[in-house]
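K.L.:
The structures come next, written out as structure tokens.
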Structure P
Amino acid sequence: MRKKVVAGNWKMNTTPVEGVELAKAVVAGKGSVCSCVNFIVCPPFTHLSEVMKVTRGTGIAVGAQNCAAEAKGAYTGEVSAAMIASLGVEYVILGHSERRQYYGETSATLNKKMEQAFANNLAPIYCVGENLAEREAGKHFEVVKAQIEEVVFNLTAAQFEKLIIAYEPVWAIGTGKTATAEQAQEIHAYIREVLRSKFGAKADDTVILYGGSAKPSNAPELFSKPDVDGGLIGGAALVADDFLAIGKSFSK
């Protein structure tokens, strides 16, 4: 059975003090959620060390929101995968739609970031998804397939086993719109089919998260679908009660 994962992407929100309080609240409420749910919190770089202290030994994992494409060197403002891993962080989000849109991240860049992540034993949460124009043009399958083939297909079988995929309907992020549960299931099943074409039965074990404005009110229906293994949560991850409530959406 695939893992059930609820990951919180805090984006550029909270100060370090606020982040620690949020992490403490998640830790305090975790016991009310089925132990079958795997929580991951992804704070800004400035919080990683302190949040790690709060979550260590609680079963809540910590991820970074990005990492540099290079190992080290004269890259002002960048944070390397080795720096992140040295804190005990387990995951890193790569290819988020905001990174692609605002910072021009390409498949070539993401291949290098994947290499850095795996070299430092970080498990990537790799984001794929289409924007509104691509969805309306009926190109969503084509876009997602390319994002997978150009990056994921370059992984070894061993690397692939550690990968989490997050499907982001970009048109549903921060817009208040949400893909229907049926739309989510359709494309999650398609993603698994694409993965299966390269990695065979191993794709049946790959965790695929929904990353488009999931919240307590719609998470139960989304998570009830057979190929939706959890969520990459944005805004709702900034409120501990909402984040925990999303975790409770999984039937035990």
Structure Q
Amino acid sequence: MADGASLLVIVGGDGSVNEVVNGVVGLDAVELAVIPRGTGWDFVRSFGIPRDLDQAVEVARRGAVREIDAGSVTYRTWAGEEAHAHFANVGSAGISGAIAQRANESSKALGGKVSYYWSTLAVFVGWQAGEMRVTVGDETRSGRMIDAMICNGRFLGGGMMMCPDAEPDDGLFDVLLIGDVTKRDLAFVLPKTYKGKHLPHPRLELLRGSVVTVDADEALPIELDGEQPGTTPARFEVVPGALRLRVPATR
């Protein structure tokens, strides 16, 4: 970094990680360590970074360094202007942005898992699937969908393993497209997401690619690591090896 520091320790949750990542992408010399606090802990789950304070501090001090990808996205702000940002874990467009907003505005007294679970149910009741157009590499999908999840990591929403095979250092996103699912689909599938057992499913499709574009007839909220900075249209791109993260040495 500019002042010569080589290690930046993040004490917080996914939102804190997102803020730091937006400040350090492109700084090759700096390493990141995370002391998990906050609510979701989704970013650290993919790397086995412990929630226990003492163990997390030990990883920050002596952990192995893993080079991982970041995501880059161009989107529209709520005011309608074009903007650019980065994310570390998951970006999305659709219902997940509204779910994240509701979860952030609700009580976290029972923890992130319960907060996101109930927020998902509450938002889904009033959500209408719309026409979306998603391009992943050379493949394009159009139709009624409620969400497109662009995953660098495996987890989101307080422990839902939506993309169980995502690898944050392979130069590709795992992209989960969620079609016009019914309440019955949700009741059947949602509990399975916590173990990554929701695939295959006829209304879910998994694609992989390094560039993803999302557009819709009506602007949809986007979500980046649990934050909601704006709307579609959005273009997501992998930034290979953009981050250096300290992880448990045995993994």
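K.L.:
Out of P, Q, choose the structure whose coordinates give distance in nm of label points 7 Å out along Cα→Cβ at positions 29 and 181 equal to 4.6 when calculated. Don't jump to the answer; show the numbers that get you there.
P.N.:
Details: P: 2.2; Q: 4.6.
Structure Q accounts for this read-out.
K.L.:
Taking Cα Rg over 2.2 N^0.38 Å, for residues 141-212 alone as the quantity of interest, name the structure among P, Q where it is greatest.
P.N.:
Working: P: 1.12; Q: 1.07.
Max of Cα Rg over 2.2 N^0.38 Å, for residues 141-212 alone: P.
K.L.:
Ok, one more. Given a value of -11000 for helix-only ellipticity at 222 nm (-39500 (n - 2.57) for each DSSP H run of 4 or more, over all residues; to 500), point me to the structure among P, Q it was derived from. Before the final figure, lay out each step's value.
P.N.:
Details: P: -11000; Q: -7500.
Corresponding structure: P.
K.L.:
Related question: Which structure, out of P, Q, was relative contact order in percent (Cα under 8 Å, 6 or more apart) derived from, given a value of 29? Intermediate values should be presented prior to the final figure.
P.N.:
On the way: P: 22; Q: 29.
Checking each candidate, the match is Q.
K.L.:
Using Cα extents along the principal axes in Å, for residues 53-92 alone as the calculated read-out, with 44, 21, 15 as its value, let me know the right label among P, Q. Can you show the working numbers first?
P.N.:
Numbers: P: 37, 14, 13; Q: 44, 21, 15.
Source structure: Q.
K.L.:
Consider the structures P, Q: one of them gives 46, 44, 34 for Cα extents along the principal axes in Å as calculated from the coordinates. Say which.
P.N.:
Details: P: 46, 44, 34; Q: 49, 36, 33.
Value 46, 44, 34 for Cα extents along the principal axes in Å corresponds to P out of P, Q.
K.L.:
Turning to a different aspect of this structure: From which structure (P, Q) was Cα extents along the principal axes in Å, for residues 61-132 alone calculated, if the value obtained is 46, 36, 21? Working shown, then result.
P.N.:
Working: P: 38, 30, 18; Q: 46, 36, 21.
Of the structures listed, the value fits Q.
K.L.:
Quick check on the output: 3.3 is distance in nm of label points 7 Å out along Cα→Cβ at positions 5 and 149, derived from one of P, Q. Which one produced it?
P.N.:
Numbers: P: 2.4; Q: 3.3.
Structure Q accounts for this read-out.
K.L.:
Mean count of other Cβ atoms within 10 Å over residues 21-28 was computed and gave 15.4; which structure, P, Q, did it come from? Can you show the working numbers first?
P.N.:
Details: P: 18.8; Q: 15.4.
Label of the source structure: Q.
K.L.:
For mean count of other Cβ atoms within 10 Å over residues 69-76, find whichever of P, Q sits highest and give me its label. Please list the in-between numbers first.
P.N.:
Working: P: 11.1; Q: 20.8.
By mean count of other Cβ atoms within 10 Å over residues 69-76, the leading structure of P, Q is Q.
Any read-out appearing in this document is the output of simple, stated calculations on the displayed coordinates, not a laboratory observation. Every value quoted in this text rests on a predicted model; they were computed, and no experiment measured them. Cβ atoms are built from the backbone, for glycine too; each structure is taken alone.
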